[in-house]
Structure 1
């Protein structure tokens with residue numbers, strides 16, 4: 001095909017594409033003729049992006065704190081982008097399932113490996129001062145991370161481990177959500193009541209999270225796995241990818257937060273409260289949370305031992321990776 005034939009073919013395809021839009025192709029070509037050339041900075045809205053860091057104090061390291069959390073939320077958005085495709089997929093194609101899970105793990109690997117910025121990249125003295133200007137805000141209030149959990153596994157798997165045996169899929173979404181594990185981590189250290197951090201979060205996000213939980217009821221990524229044909233469910237590559245996702249989300253990621261909290265909030269005999277008043281020493285360890293997205297792919301012993309390696313990771317943080 002010569003250049004003229006190729007251009008004629010493209011014009012024909014464009015006419016077909018735009019014939020039902022209410023405008024002829026010539027109008028769209030005029031728009032193409034008049035529009036400005038696209039630049040990198042306009043395409044990614046670079047100036048806007050770089051203006052979104054607004055520290056509340058004059059401590060230089062606060063800007064690091066802000067940017068790292070913004071980067072984290074963008075990675076969470078990437079994870080959700082892949083999860084939504086998995087949930088919406090009707091084909092149950094094994095290669096598609098594996099590839100999307102692999103991508104999610106690559107995002108977690110980047111997050112986990114970069115967390116040294118939080119653990120070693122700020123001066124402790126600065127952090128302990130500017131953090132007081134952030135009250136009662138807390139990373140606990142990351143709605144996207146809660147969405148990741150809802151897309152991954154049914155709500156009954158997210159009920160706190162100490163109460164999970166009381167609940168099943170027959171319970172209402174609202175009842176299951178009210179007993180979700182992370183609410184126990186946002187209790188006042190002295191009274192045991194809900195912290196302002198949790199109350200703020202519930203007011204803003206509970207309707208949205210309940211809506212998502214209902215949308216994916218019986219259609220989470222775990223449900224997608226359970227409905228696969230036997231030979232697909234037993235695929236070693238898929239099982240390996242799902243186990244890696246579970247470990248990344250429910251062991252390695254909280255472990256990195258545990259290491260950061262020990263560095264900045266830990267004391268020899270006591271602890272400094274988190275900005276949201278969360279009881280981090282009890283809440284963060286994976287062995288406390290004991291959240292497993294895909295329980296069927298593990299042995300009873302693996303489930304019983306879930307998260308027990310957290311002590312090694314806390315005292316040997318360089319060994320904690322997303323691999």
Structure 2
């Protein structure tokens with residue numbers, strides 16, 4: 001019997017960590033390339049929130065029927081899996097804001113994939129490698145839930161940054177079918193810009209893939225990768241309200257670097273509550289859009305209420321601060 005690598009023993013010990021602003025920092029990285037065994041309830045937790053438990057999660061485990069059927073999971077409701085980004089935890093950043101938006105709607109099972117121990121800072125390159133293992137392990141839970149009644153046609157993966165890449169891996173790793181939708185919120189660019197589609201988010205990972213770009217070419221993906229790609233304010237840094245002259249006085253170090261990147265999940269969470277906002281226009285480029293060349297082109301909503309028949313690149317403008325949506329289409 002071959003002995004376990006040292007990295008696996010280190011994996012069993014929770015690395016000492018500290019919270020810096022919204023970031024989780026650990027003393028050493030948990031590298032799943034060196035220890036390719038993902039432990040349910042240790043490396044990754046699946047945290048279920050519903051209308052009946054909007055604040056305190058229930059933990060799901062792969063293959064644990066007793067735990068599943070004692071939970072508030074309702075297979076008649078839509079189910080959203082949230083994949084968080086680098087250095088995030090379930091109670092901060094994108095998972096918190098998006099989860100709260102869905103709990104406000106009150107009609108959705110939200111399962112947060114807590115992979116914070118595998119995506120802790122400052123170990124970005126290890127965290128990027130770990131997205132492969134996070135996605136594949138999450139796919140195991142989804143396949144298990146499908147065997148117990150989950151409908152993939154009513155299931156949606158939402159991922160921010162590294163989480164968008166994990167969501168893509170999960171979508172391609174499913175054995176029970178194709179998930180209905182994956183939403184990528186500024187999918188991570190560093191490292192992934194050199195990887196082939198099977199190792200990152202692309203349009204083959206779900207029946208429908210929509211992407212919001214907010215920091216293209218820096219922390220977010222530079223090119224279109226979905227069936228429909230949205231480029232608010234051109235999709236680039238700095239987003240309105242993220243100029244250094246605006247962020248520096250707040251004295252939050254991380255916000256100076258990630259403000260534009262974080263806008264992607266802020267836009268999406270607002271769209272969950274305000275589905276009729278964020279009207280975007282199909283357009284070949286940001287320049288054409290700002291010059292008025294696409295005023296009569298196809299329109300759709302960025303985010304929650306996107307038209308799933310939309311294809312190509314869409315552009316829009318936003319406000320500098322919340323609420324970000326400028327325009328709404330008439331409700332029918």
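What follows draws every value from the coordinates through simple rules; no lab data is involved. This structure is a prediction, so every number in the text was calculated from the model and none was measured. Cβ atoms are built from the backbone, for glycine too; each structure is taken alone.
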Legend entry - relative contact order in percent (Cα under 8 Å, 6 or more apart) from the coordinates reads 13; which among 1, 2: 2
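When distance in nm of label points 7 Å out along Cα→Cβ at positions 15 and 127 is computed for each of 1, 2, which one produces 6.5?
Numbers: 1: 6.5; 2: 1.1.
This figure was derived from 1.
The value 5, 21, 29, 21, 13, 7, 3, 0 for P(r) over Cα pairs in 10 Å bins from 0, in percent was derived from one model only; which of 1, 2 is it?
Details: 1: 5, 21, 29, 21, 13, 7, 3, 0; 2: 6, 27, 36, 23, 7, 1, 0.
Comparing all candidates, it corresponds to 1.
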Legend entry - Computed -17000 for helix-only ellipticity at 222 nm (-39500 (n - 2.57) for each DSSP H run of 4 or more, over all residues; to 500) - originating structure among 1, 2: 1
Legend entry - Of the structures 1, 2, the one that 0.40 was derived from, the read-out being FRET efficiency 1/(1 + (r/R0)^6) of positions 47 and 191 (r between Cβ atoms, R0 = 25 Å, to 0.05): 2
Legend entry - Comparison of 1, 2 - label where distance in nm of label points 7 Å out along Cα→Cβ at positions 215 and 231 is highest: 1
